[in-house]
Structure I
Amino acid sequence: MSALSLCRLSTALVCLLSIVPSFASAEQATAAKAPYAEAGNTNKRGDACFSTVDTNAAVHLLSGFLEIWTPRTPFVDAGVEAPAKDNCPAVAKTDWDGIPASKTDGQIVNQAVHDANIAYVVKATRARTADQAVAAYLDDRRGKNASIVDGLGPLTAAWKAGSKQTTTITEVAADATTVKYDDKGNNRGAGSKPDTENKTDANPDMGLAIDFINAASGDGSTEPAKRYFKYGRPYRWSQDVSVVPTLEPAKSGKPVEDGGFPSGHTAEAWRDALAMAYLVPQRFQEMIARASELGEDRILAGMHSPLDVMGGRMLGTATVVYNLNKADNAALKSDARAQAQSWLIAKSGVADAGALEVAAHAAPLSADRFADHDANRAYVLQRLSYGLPTIHATDQPARVPQGAEALLETRLPYLDGEQRREVLKTTEIASGYPLIDDAEGYGRLNLFAAADGYGAFEQDVTVTMDAAKGGFDAIDNWRNDIGGKGRLVKRGSGILGLSGANSYAGGTVLEEGALVAGSSSAFGTGGLTINGGSLFVAADKPLTVGGDYQQSANTVAKLALGANGAGTLVIEGKAALAGDLDVTLADDSAPAPGTKIEILRASAISGAFGKVTVSGHKASLSYGPTAVTLTIDG
């Protein structure tokens with residue numbers, strides 16, 4: 001009789017724990033504890049050698065859940081049975097029945113977190129609107145990619161046409177409360193080769209893109225983790241959870257094979273959303289928001305809890321990182337992106353990737369559910385932790401998973417790998433929340449914020465943007481509130497905007513290209529030096545420069561003046577002036593001759609601007625010891 005079979009004679013968990021080391025070699029245990037980017041292939045089901053927290057990468061990644069819940073058995077065994085093979089013992093089914101509070105259930109370790117987890121579902125499902133019920137139904141029954149594709153906004157129709165994507169779930173059927181409908185479409189679409197199983201021909205338009213999305217999900221199953229943790233769905237924990245009535249037929253009749261943690265729908269949504277965001281970085285943040293929404297819909301459906309959804313997000317993200325870093329996928333990810341961009345550019349009738357960025361956001365708010373950047377940011381942020389009670393210190397340093405920088409390769413193409421890691425590090429959420437304080441750092445990643453650039457300059461940062469490459473290499477905007485002690489140096493021909501409430505202290509140097517000040521504190525609390533290129537001041541209030549301002553010859557300062565001092569410069573240090581000045585007045589501004597506008601104030605002023613241009617007007621400048629004034633002459 002095997003060790004596992006002997007253990008079944010006792011309900012003592014200590015017996016089960018005592019035989020864990022016999023299940024795997026030291027090499028296998030070491031592999032699962034390696035970074036997920038290397039160990040993702042150990043996420044296997046039905047193989048005892050990869051069935052424990054020490055041997056299965058997915059279980060290991062999500063092992064923080066053990067601080068909340070102890071499963072009935074510490075193996076991937078719920079509903080699984082497999083014969084012995086090679087050096088791996090047989091896997092026998094656990095006696096867990098999938099019903100919380102039964103005699104075969106696991107044990108709640110942290111009651112407060114568990115209660116908050118289920119209470120969130122009760123509150124959400126009881127407050128659910130009719131529209132939310134429809135969305136939850138569609139996101140449950142429809143193919144996950146067929147659901148999240150609308151995160152592409154104005155590019156959705158072109159994507160569907162190129163991917164050859166189909167779905168049969170387009171509405172809620174009248175008899176959905178009694179009949180379970182399954183999607184008979186092809187979910188992601190047609191790949192580059194014929195697929196007899198899905199009855200699709202080879203796709204010459206975007207087949208490589210679909211191949212890439214498929215590849216990004218490799219070894220990404222949530223089933224091993226579900227069958228390890230053996231945690232019930234929320235409607236089995238509480239009768240107060242209201243499952244969407246049209247999803248009653250979709251509830252499993254076999255609880256033992258239907259664990260709640262982690263959410264498989266959520267994991268797949270994040271896998272596909274991140275893959276699509278890689279191919280179409282013009283909609284990177286919107287795809288993140290759509291994946292987050294699908295996770296929330298799993299809660300609104302009554303099918304999953306916040307911890308389930310958080311676990312799905314973590315595992316889905318880790319899976320994509322693992323696959324992006326596989327050498328076998330290197331050529332595919334490059335070719336797939338080129339194909340997707342080429343198709344979308346052609347179908348959008350634009351010239352290049354930069355113009356596609358404009359087209360990707362051309363729809364009004366009413367036509368694009370994800371058009372509101374600030375609303376998306378808040379939505380995603382709240383659902384990274386769901387506001388669950390903290391159980392660890394909240395001031396722990398950030399951790400960046402190995403290889404995670406690959407997620408930003410196409411969104412921040414002008415940064416190198418280490419710089420992208422720094423972006424991920426400085427935009428992570430705080431520590432302390434259940435589950436997501438994992439050792440690698442997947443739980444705390446805020447990819448939405450990372451797409452908005454650095455969260456802090458912890459050391460000096462040099463950014464080189466080549467406008468000739470187009471897309472984000474040509475122009476980008478960092479919208480985060482950037483802190484830190486470091487300095488920013490901008491090089492290259494591209495244009496970089498800064499529009500957050502910034503407080504970085506090291507100063508800013510423009511060597512080439514352009515910098516755009518989109519907020520009054522765009523350049524933090526340090527000085528500003530313009531050694532080359534163009535400075536654009538487009539803030540809706542005066543731009544404050546915390547130190548000295550120096551502008552060299554062969555440069556230009558472009559001020560967009562408006563009400564309340566918008567577009568003017570307030571320099572707390574000294575101003576050394578040279579180069580050209582280009583002033584634009586607001587469209588509705590019609591200053592009378594003789595109007596005086598103070599455009600710059602400093603503690604002391606030396607030098608003078610060379611060529612002065614004021615659009616639509618004749619004007620002159622006068623220099624005082626601490627101010628420069630523009631006079632409209634006609």
Structure II
Amino acid sequence: MIPSITDSHIEDLEAKTGLIFDQERRQAIKEFVDIQACPGSGKTTLIAAKLILLAKSWKQSTSGICVLSHTNVAKNEIISRLERDESGRKLLSYPHFIGTIQEFVNRFLALPYCRSKGISVKRIDDDFCCKHIEANLAWGTRKALETKQNVNISDLQFRYVNHEFEKTVPWFNKAPPSASYTNLCSIKDKMFKEGLFFFREMFELAKAYFDINPSVIEAIRSRFPLVLVDEMQDTSLAQDEIINNIFSYGGGALQRLGDADQAIFSGDEKETSNSYNDLQLKVINTSHRFNPSVAALASRLSTNKVPLTSTQLINNAQPHTIYIVDELNRPRVFSAFAQLCANNLPLSEKHPIKAVGGIGKTKPEGLTVKHYFPNFEKSNSSKNFKPAKLIEYFRETQKITTCNADSYKIVLEGIRRLLDIAGYEYISISQLKGMLKEFSNHNEINQKIIGIQRSDLNGSHGWENNIKDLLTVLGLLDSYDVLTDFISYAAPRPVADDEFVSANIYAEEVNGRDIYIEVDTIHSVKGETHAATLMLETKFYEYDVHQMLDYIIGTKKTKPTGVRKPKFMKQLYVAMTRPKHLIGIAIDESRFPEAKRALAIANGWNVVDLTVAN
């Protein structure tokens with residue numbers, strides 16, 4: 001029996017927490033209907049409130065609530081909210097499950113299938129698999145791949161089709177098989193036997209499990225009669241298919257939340273809309289993030305024509321600015337935007353200022369973030385933290401001063417990589433955490449971890465002693481030779497005078513105020529809140545800002561069509577809904593004619609020409 005939530009329950013929670021839920025949010029909490037929640041609408045707060053209220057009345061001891069998210073960031077945000085509430089903490093253990101869709105599929109479907117078939121699972125890691133394939137290519141195959149257009153080695157995967165596993169080798173004709181085709185097939189077959197898998201392949205193993213054990217669907221439904229899915233707009237077709245296959249039925253409760261206007265992806269397969277993004281959804285369109293002037297401009301890029309509104313009562317219109325640049329003056333946009341921010345952002349504002357673009361990779365023939373900021377390196381992003389040495393995980397924890405849980409998760413990620421290299425079966429961070437708790441020397445392990453975190457990590461002798469002690473308490477000392485490269489000492493990287501530049505940050509002092517602009521891709525800043533955001537025009541076959549210019553300046557309202565324009569609209573919508581106060585846009589002078597400049601000014605934009613000499 002799924003407990004009901006009433007207005008009185010919500011009012012009790014409001015009195016306890018100080019939160020206020022308007023009518024549309026109350027309906028989302030009380031009902032199990034799919035929701036489109038606009039940027040800054042407080043979706044995570046709403047989900048956590050709903051879960052806490054459900055937990056208060058949850059009676060079943062063997063059936064629980066399943067909460068799925070697309071990313072670890074979203075999952076951790078939900079868990080963090082629940083950890084603060086006595087009732088919410090009940091959902092962090094059996095029979096409940098909170099995790100990513102990937103973790104759910106691995107735990108309940110893919111890994112059980114592998115165990116039932118005696119299939120070894122040593123590692124599930126896209127980067128590792130790609131490096132493994134590269135390292136095992138025959139010379140002729142490597143040369144042949146160099147002649148192919150748009151080759152992505154990660155496409156060498158298997159799929160489960162018509163009750164059989166099939167290899168996908170997209171670059172070579174299967175019949176008659178060439179030497180390169182045979183080499184790639186051999187690599188893939190060996191990876192399967194050795195237990196090396198791409199994340200996506202776990203969904204194919206899940207399909208196979210449905211075939212041999214169809215009763216698993218009923219078992220999961222019995223275990224989880226209530227399911228909430230966060231970030232639903234980002235689910236791939238494979239993920240969407242699994243969710244619908246298990247949870248779309250008459251006897252349970254399924255609620256999906258997200259924002260179809262922000263459905264931007266990095267993989268080709270994910271580009272096709274899933275079942276959620278094609279629906280007419282109940283909408284929450286009031287945002288706590290940005291001021292009314294940002295809401296008005298960003299609404300123009302809503303694919304579903306959601307009229308964004310702000311909870312801020314004062315319409316403190318800011319000088320949102322379109323900067324005209326050319327090939328020689330693109331870098332000047334950072335200084336211009338820094339001055340705009342220094343003159344208009346509140347001194348008390350703590351959120352970052354960011355400059356973002358659709359394409360971050362080096363493409364000399366195109367237009368990327370690097371054409372504006374030559375030192376940009378996507379790998380320097382904190383979200384891509386995956387160092388080559390274990391010591392860097394501990395150094396990273398020494399930078400954290402506010403949350404022990406965050407530093408512990410970083411160490412666990414390092415330990416998980418230890419286990420991977422040592423040849424142990426793949427486990428998730430949550431599984432590793434649970435496993436360590438069951439060790440008889442659990443306290444000794446924790447004390448050793450804390451001791452290393454507090455130690456001086458700038459000397460090789462101390463590190464060598466520490467790592468041997470850690471391997472001993474973890475029972476991994478016998479694997480020392482295999483682990484040598486990962487556990488060896490690495491000197492700390494010296495902090496250079498241009499550290500801000502190397503860390504993807506532009507720095508400038510304006511009238512005594514230090515302004516820092518972090519540079520990143522649009523995909524990397526989804527879910528973030530910025531003080532101000534500068535959007536850099538980039539090119540993916542076509543120029544994104546140019547293709548959306550008529551929408552940006554408010555002269556076109558019809559839904560875009562074609563292959564790329566709808567994608568551009570969603571990407572730029574994500575960028576324009578990050579800032580609280582200010583929006584900036586950079587566009588080349590050749591793609592912004594005089595007539596449109598006048599229309600932009602008439603429709604709420606400032607226009608600054610940086611191609612004109614000072």
Structure III
Amino acid sequence: MCGIIGYCGHRPAVPLVVEGLRRLEYRGYDSAGVSFVAGGELSVIRAEGKLSSLERKLERQHVFTATSGMGHTRWATHGPPVERNAHPHLDHTGRLAIIHNGIIENYQEIKAELAQKGVEFRSDTDSEVLVNLISDCLEDVGGDVTRAISKALSLVEGAYAIVVMSADHPGTLWATRAASPLVMGVGTGENFLGSDIPAFLPYTRDVVFLEDGELVKITATTWEVLKTDTLAPVDKTVSRINWDVQAAEKGGFKHFMLKEIFEQPKVIRDCLLGRVDQQSGQVRLPELDGLPVPERLHIVACGTSYHAGLWGLYLLEKLAGIPVQVEIASEFRYRDPILPKNGVVLAISQSGETMDTMAGVKLAKSRGLPVIGLCNVVGSSISRESDYVVYSQAGPEISVASTKAMCSQLCALLLLTLYWGRRSGRLDTAQCTAILRGLQDMPRVLEDALPSLRAEAQRLARHYAEATSFLYLGRGPSYPLALEGALKLKEISYIHAEGYASGEMKHGPIALIDPRFPTFAMALDDEFFPKVKSNLVEVQARAGEIIALTNEGLDLAVEHPWFVPKAQAPLSAFVVLPALQLFAYEMADYLGKDVDQPRNLAKSVTVE
């Protein structure tokens with residue numbers, strides 16, 4: 001979950017590394033640090049808090065002559081987010097340094113063994129244990145750092161992406177990964193390492209995707225990839241990335257989150273690009289060629305992606321006739337799930353690196369089931385591990401709270417539904433064409449609606465800024481949206497919120513209703529409206545105030561009707577979703593919260 005960057009080249013390394021950390025700060029931001037070799041000694045500079053704290057420290061240092069270095073921005077797993085636990089970590093000799101993303105599960109046993117040998121530890125982290133283990137192995141392999149890393153990693157259990165630097169080998173970095181992201185950038189007279197491509201994107205678009213169990217050694221002019229265990233050479237392909245730096249900038253918006261909400265019309269267009277046959281009105285997904293229509297589908301995901309999967313369940317069962325089970329990945333991996341041989345697993349992850357979802361993919365494959373990865377990041381772990389991959393095409397998402405990525409997931413799930421529905425004969429041509437036309441028109445609808453949606457979100461946020469709890473209600477496909485609306489409010493405004501199926505309200509949550517406990521409801525012009533209306537009457541009978549996302553012309557009397565453009569089912573989700581996101585955003589911004597980097601969260605959850 002942390003951010004890693006390494007550099008060997010001809011430029012001053014420290015400013016470049018800090019610049020890269022700035023683009024990785026969404027991955028973790030409770031401490032940061034850099035290391036480099038100067039005068040034959042390893043220097044480490046670290047600071048508690050956000051990257052700006054490190055930058056202030058560096059202003060007082062003369063560190064800009066080194067042309068190799070590495071840096072880290074941390075999301076705490078072991079030990080509190082204080083300077084002693086910040087990365088990089090030195091071994092007890094001060095000759096090796098490490099930066100680490102992931103968790104070493106057996107670090108306590110290793111730490112006890114090393115302590116018996118006289119090693120003293122200065123932090124609470126598993127990462128310091130790992131660098132001292134490498135140092136211990138170094139003595140056994142005649143000072144060969146590559147072999148020492150290989151030997152040390154044969155003794156550890158867990159997930160990691162690491163970069164190692166040695167005072168005895170200035171200008172060289174070693175890195176390896178297991179179940180945590182790591183990619184190499186290949187430049188001219190310089191090479192890079194990073195936990196994500198934006199770390200070095202201004203300098204090169206040529207990348208090498210590293211697989212689990214691979215170890216890379218880089219200098220300014222050379223790189224080689226080996227198997228971590230055997231040290232046998234591995235042939236790797238250099239890939240070209242077509243992103244640009246502008247894609248990771250705010251574009252004039254106050255926050256990345258707001259920019260990404262307003263990018264959703266483009267997201268839908270990009271997701272549809274090349275996937276609709278305009279003449280026949282059919283969906284084309286050549287990436288699924290050879291895969292029969294699933295007889296049963298298991299969707300595995302976490303957080304926002306899980307809510308997208310729940311939404312997809314309603315569509316896939318109703319329109320495609322496919323039985324669907326949606327699983328929270330962190331529970332799925334520790335059950336002994338019954339997975340029929342005729343089933344297919346669909347793993348949904350924005351980053352493609354979500355640890356629990358990745359474990360679900362491996363479990364499914366061990367049972368012999370084909371896996372479809374639905375993710376946003378090309379070359380991510382889930383995309384490489386899956387048998388089939390559908391990319392959601394959202395582009396880089398910087399804000400920790402996911403917005404446009406969910407929009408792209410809904411779009412991709414709708415395309416899957418139409419694709420399988422036509423192939424199975426459940427959907428006729430007229431139905432499929434009508435939904436596709438509505439989806440193709442949705443970017444225009446959203447572009448027209450987003451400014452007014454934001455204005456209403458601002459008004460409501462100011463009215464309810466003193467609320468301490470919210471109840472979100474929805475029925476049918478709006479129920480997962482209620483869950484997502486509540487999650488967004490919790491994530492970025494720190495206001496407690498719960499999402500419920502409307503019919504479940506009277507089975508418990510209705511006890512909470514009072515004038516100080518507002519309800520946010522999805523009350524759209526669809527088959528569920530009469531039932532939702534009845535539920536809201538029950539709220540009003542307890543003096544509860546209601547915000548209702550609804551459509552013009554409905555017989556609904558609530559304190560705050562919020563009118564959104566009417567769209568045929570299931571397309572209403574694409575106008576409801578940004579309204580929910582904008583309400584959460586405006587609440588958080590009005591309350592002065594750190595919208596893009598909410599406390600305790602990180603963008604890519606690569607630990608349990």
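In table form, for the structure just shown:
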read-out	value
Structure (I, II, III) behind the derived value 3.7 of distance in nm of label points 7 Å out along Cα→Cβ at positions 68 and 108	III
Identity of the structure behind 40, 30, 19 (criterion: semi-axes √(5λ) of the Cα gyration tensor in Å, for residues 236-531 alone, calculated), options I, II, III	II
Per volume of the Cα convex hull per residue in Å³, for residues 60-283 alone, the highest-valued of structures I, II, III	III
Parent structure of the calculated result 0.10, given that FRET efficiency 1/(1 + (r/R0)^6) of positions 212 and 372 (r between Cβ atoms, R0 = 35 Å, to 0.05) is the read-out and I, II, III the choices	II
Read-out distance in nm of label points 7 Å out along Cα→Cβ at positions 92 and 476, computed value 5.6, structure in I, II, III	I
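Every number in this text was worked out from the coordinates using simple rules, so none of it is lab data. From a predicted model like this one, the values you see are computed outputs, not experimental measurements. Cβ atoms are built from the backbone, for glycine too; each structure is taken alone.
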